[in-house]
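Peer 1: There are structures below to look over.
Each reported figure results from applying straightforward, stated rules to the coordinates on display, with no laboratory input. It should be emphasised that the depicted structure is a prediction, and the values quoted were computed from it without experimental measurement. Cβ atoms are built from the backbone, for glycine too; each structure is taken alone.
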Structure I
Amino acid sequence: MLNFPLIDSYLSEHYRVPASYFDDLLKQQQSSFLIGLKIFFNFYDLGVDKCEQILKVHSATLTSNDPFKSYLGIAQSAILFERRQVDEAISVIKRSIALESNNKWCHLQHYYLVSRTSLPETADVLSELVNKFPDWPWAKMERALSVHSALHGEDAASIIHSLPQTLRNEETEVFLGDVYFFDNDQHYRSFKHYQDSLKIKENSAAWCGLANYENYYNEDKVAATKCYQRAIEIDKSCTNAYATLGWFAFYDGDHQKALEFFEKSIEVETTVDNYWDLALFYIRTKNFPMAHKYVNEIKNHWGDTHDSAARILVVQLSEDDSARDQLIASYIDTYGPGSEEFLSGIMADANMEL
């Protein structure tokens, strides 16, 4: 008989475990535990059709008293999610959690599903994961990496450094690179972490990190451009790269090329930053009707918030600042404490001072 607690301990400290590892164990003993986690660790390498076939074959031999039946929900939900049946995928993993509430892998899968669709309950699902399994390396890693966590900077970095090296992955290294990038005393460490990320797996985030470093610290725009271009080759939806190349082109005087980059950025992903880049482009080229168009798109998509109001105000002031003091005072009065600092940052984007 296999020692499942020992296997679980090994998997808990490894980010990548090949299908062959599970196949060797399955030769000794068939188990839903091994099937579910084989698919969890190798879903994209195997492909959705192969995973579905593996699950179907195993399910045909499943007994009603299988102690690891909940692990099949991990595989089933992954397949449904990949086939864009999101609600069904989440329902399946919730049923698996109800079947075995202490199955940490099911809780992790639940978090992955809701976070990848940006569902409102993402923060609550993460809290449940880390509170229920506070010492589990996977939970600690996801807490450190998540934007929904209360952790920031060095606190999160210390958790990443405490993880087994075998659990560190391309995402953890990019995260550490980003943390050290803004540390004036240790910024040099960020370059190494971005490189380490690429050694694990080539990814656009690491290439963008290297590009930012080359541009900001080394002041080498040529090297930075090559890194951004490589990021786009890997990930055609890398909006950060498109936007930055747009500003490179703008300051080189090639406004048409800059506009093409900014429009491509919007084409691949509609974000506040992407609309704002286009608005700033039109502010700087004195095309205020178009600048108004894109800040209004921010308002239309994300509502009449202090954020959208600040950007609309900046376009108004760029076009006509005759009522500057009154408009700024009205904005701060409307949106209250903290809005003044936010407005100051948005104005700085347009080379204005509060």
Structure II
Amino acid sequence: MHRGAYLPVLQETAQVLERLQALPESSDVTALIVEFLAIRTDILWRLRRLEEAESDLKQALALGRGRLPVPLLTTLLTSWTYLLMEQGDVEAALVKCAEVEVLARQQGQQRRHAITLNLRARLLMLQGQVQQATQALEEALAITRLLRHADLQKAFLLNLSQLYPRLGKLTEAEAAAEELRPLLGPQPSARDEANLQERLAKVYWAKGDPTAATAALHRAIAAFDRTDERGNQAKMRLLLARYLSQQGQRNQAQRYVDEARPLVGQTPAQQLWLATEEARACLPAQPAEALARLEPHLALTAPAEDAQETAQYVLTEAHLALGQYEQARQCLDRVPQPPYWMAEYAALRDKAARDEYEPHSTVG
């Protein structure tokens, strides 16, 4: 939903609150005020008006004074968790998240419990705690399997299929993707099909099967091309360019970089994806040019999935080609652990430890 669509709802909610606050005070009126404050908190959060959202949230909790129904209280505490996450206070967010988990368990709110475990996994990922995040998601998935809530199962399996490879659990990653397939139904949406094929491509690549990986990416591109998600259309083409380049198919790789270029948006993360593959195309013949193309984008981009990691690998290759082994090792030191691309990280770490350079062509 586009942010502009929330503005009329925000205005209507404000008008309702104004009328409620003008009524004589009573427990019923207070309960309604709290409910509409909760609604407005959610809208303000979606609009990224975080200070206003926090103000409404604290007002709602103060008005409730411990008398809130548990479902409403869990909603408010969940909103507070998201606010803290947006503000960068992950530790405080984990504390609030734990409060929601306790309430959900005590009240038998199994769906809420599963959703909150998924939120905890997101927070743990921000701290780089991949193992703990995976365990939270596995617990969430187990709950939704019992409930047979296919919508949540799809989301959690998709997340797990991305986390398992970072732990070296390639069999589990492929199994998660295969379990996801029947949940999408006989005619999955283009976006669901694209996400599935992207996950499978990464699993096949990590398992050392570039043929299956590139075939899956072609299917992902075809599926995303049936949507209006230009950023993902670009990202899949750039990932395919990466795979082709690392197999020595540089002309084919350049074709997909060229296709991606007009699709790339102006966000720093998307610009970094493009710059990374343009820099890769300079290797190994023009390593200094690769550095010049890529380095300006790094300071502008927050960590976004494996975008920063992939960029560090290209920088490592460039420094190795220039005989700058210490700088290459520094690039690898910036890769969060465990890496998204474990085999590539290990191969480059090995090359950086030896003081000689061979162009990188590792599949995995």
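Peer 1: Given 5.3 as the derived value for distance in nm of label points 7 Å out along Cα→Cβ at positions 91 and 211, which of the supplied structures I, II does it correspond to?
Peer 2: II
Peer 1: Given a value of 17.2 for mean count of other Cβ atoms within 10 Å over residues 107-114, calculated from one of I, II, which structure does it belong to?
Peer 2: Computed on structure II.
Peer 1: Then there's this: State the single structure among I, II that was used to calculate distance in nm of label points 7 Å out along Cα→Cβ at positions 235 and 259, giving 2.9.
Peer 2: Going through each structure in turn, the value belongs to I.
Peer 1: Can you spot which of I, II the value 22.9 was calculated from, given it is mean count of other Cβ atoms within 10 Å over residues 171-178?
Peer 2: Source structure: I.
Peer 1: To which of I, II does the computed value -22500 (helix-only ellipticity at 222 nm (-39500 (n - 2.57) for each DSSP H run of 4 or more, over all residues; to 500)) belong?
Peer 2: Clearly, the read-out refers to I.
Peer 1: Once FRET efficiency 1/(1 + (r/R0)^6) of positions 67 and 147 (r between Cβ atoms, R0 = 30 Å, to 0.05) is calculated for all of I, II, which comes out largest?
Peer 2: Largest one: structure II.
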